Structure P
Amino acid sequence: MNKPMKILGIAGSLREASYNRGALRAAAELVPEGATIEIFDLNDIPGFNQDDEQNPPAKVAEFKRKIREADAILFVTPEYNYSVPGVLKNAIDWASRPYGDSAWDGKPAAIMGASMGNIATARAQYDLRKSMVFLNMFPVNRPEVMIGNAGERFDEHGNLTDEKTKKHIRKLLESLIEWTRRIGETHE
């Protein structure tokens with residue numbers, strides 16, 4: 001019997017009722033059979049300080065361990081000032097350091113995000129993809145899940161209620177699982 005595929009889910013928002021945290025919770029409920037999503041909360045990760053990269057704080061060490069244990073990564077990012085939020089970029093930097101000890105190396109990944117605007121998180125997602133080039137990560141290209149007009153798709157508690165959006169998330173997860181298996185086959 002095959003062990004379930006482990007996906008590590010990371011939301012780039014700290015706000016409890018954020019749409020992106022809600023989208024990540026929805027993904028954890030929609031994950032296809034044969035896979036699981038473990039959510040890692042970025043709260044309590046300190047600002048990156050290169051002086052500490054050889055002996056990182058416990059929360060950072062735990063984060064890197066969780067990344068390494070995962071078969072794939074699911075990023076759910078809001079868009080701040082046309083880019084990735086600082087909290088997410090900070091966590092990415094911690095897990096990539098010290099040079100030569102990146103936990104991200106070779107990981108398959110998927111990206112999605114939600115915002116109040118029409119174009120959702122397109123710019124943040126593309127910036128995240130650019131970082132993945134240096135990190136040697138392998139993002140799923142399609143489908144792109146950009147949840148625009150999020151106020152119409154989530155309830156007042158940040159729970160996803162829109163069925164069409166749930167279908168898109170499920171398709172993204174199916175693509176991530178297939179992509180992760182394909183990448184794994186080429187590395188065996």
Structure Q
Amino acid sequence: MPKIAEVEYTPNPNARKFVLKEPLTWGIARSFDHAGAAEADPLASALFDVEHVTNVYYVDHWITVTQDGLAPWDELLRELAVPIREAPAADSATEHMVAAAAVARTDMDASTLERLDRINALLDEQIRPYLQNDGGNLEVIDLTDTQLTVHYQGACGSCPSSTSGTLSAIENIVRTIEPELEVVAV
């Protein structure tokens with residue numbers, strides 16, 4: 001059972017980040033934009049059972065929960081702490097590495113995969129650490145000749161600054177290696 005080390009504010013006033021003493025996963029991010037998507041995940045499902053929860057994102061030692069803005073955080077935090085404390089901690093990295101390998105992209109040709117690797121390396125270095133620090137993340141959904149499609153996760157998913165300033169910053173950074181690439185958030 002993970003113990004909550006602290007609860008952090010995020011730039012999104014409707015999201016809080018729970019920092020845990022034990023990991024929930026070993027590098028595999030789990031993101032749920034609605035309760036229906038969380039049916040197969042016991043922790044996310046239990047969190048969505050708490051009234052006002054609209055988004056759940058977790059990876060490793062932290063979990064971000066977003067609410068609809070209608071509940072006072074002091075009461076909601078107490079309710080959310082129960083399923084978080086009851087969740088099992090990750091037991092081995094091996095099972096998660098096997099799951100990660102199974103998700104590898106096979107629908108892209110070698111040159112597109114190489115482009116995607118360069119873009120992801122840039123995002124890993126210059127964007128993702130800041131989003132993760134704020135309780136969110138960024139997933140690349142698709143890459144074509146002219147467009148990079150991304151999806152914000154966790155606190156970033158409904159944060160007003162992610163769809164304006166952060167998206168512009170991502171596009172500027174990506175254009176340092178691919179000047180014609182447009183970045184679109186979905």
Structure R
Amino acid sequence: MIKVFFGGSRKIGRLNQAIKGRADNIIANEYLILLGDANGADKAMQGYLNEKNYRNVLVFCMGNVCRNNIGNWETRNVHSSRSKKDFDYYSTKDVLMGEEADYGFMLWDGKSKGSLNNILNLCERNKKVLVYFSPTRNFYTVENEQDVWKLLEHCEPDLVRKFNRVLRIGERIRSKQKQLHFA
């Protein structure tokens with residue numbers, strides 16, 4: 001069964017018709033949706049999938065309790081040795097979703113480090129990601145370093161430098177693709 005990792009920025013709280021149309025394609029193909037429990041894009045997609053009465057969803061949560069599980073779907077509770085609930089803590093579940101997924105579908109505001117990190121995690125695993133970039137309201141297919149840099153051309157240069165410094169964009173993708181002999 002094909003698995004799609006859905007995620008996105010917490011600042012994106014509503015789905016437009018273009019996003020819903022892509023979600024409808026996933027639903028029509030009966031793919032398993034791997035979905036987080038955060039507010040924002042995760043919660044908005046949960047609401048839409050619940051409206052559609054779509055049951056082929058697995059919600060990933062940190063710890064024993066989900067922050068959001070609108071459709072009362074099956075859950076995967078992920079545990080971490082980290083006590084501080086920060087970026088590294090919550091990215092633990094995101095890494096697992098990226099490993100299990102065949103594809104990604106991300107809603108990105110161009111500012112969220114977590115959503116960009118999910119895109120990079122999927123690219124490192126040579127998996128395609130459909131990115132809805134909310135500032136331009138366009139979709140981009142991202143599957144390699146070149147695609148990532150094309151997407152980042154639409155972001156503020158200061159943010160791109162910060163992302164590259166913090167997330168080591170080029171280094172991560174380039175080294176993984178060399179290991180896979182795709183570069």
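Each reported figure results from applying straightforward, stated rules to the coordinates on display, with no laboratory input. If you're wondering where the values come from, they're calculated on a predicted model, not measured in any experiment. Cβ atoms are built from the backbone, for glycine too; each structure is taken alone.
Computed values, structure above
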{"read-out": "Read-out mean count of other Cβ atoms within 10 Å over residues 52-59, computed value 24.0, structure in P, Q, R", "value": "Q"}
{"read-out": "With Rg and Dmax of the Cα atoms in Å derived as 17.0, 51, matching label from P, Q, R", "value": "Q"}
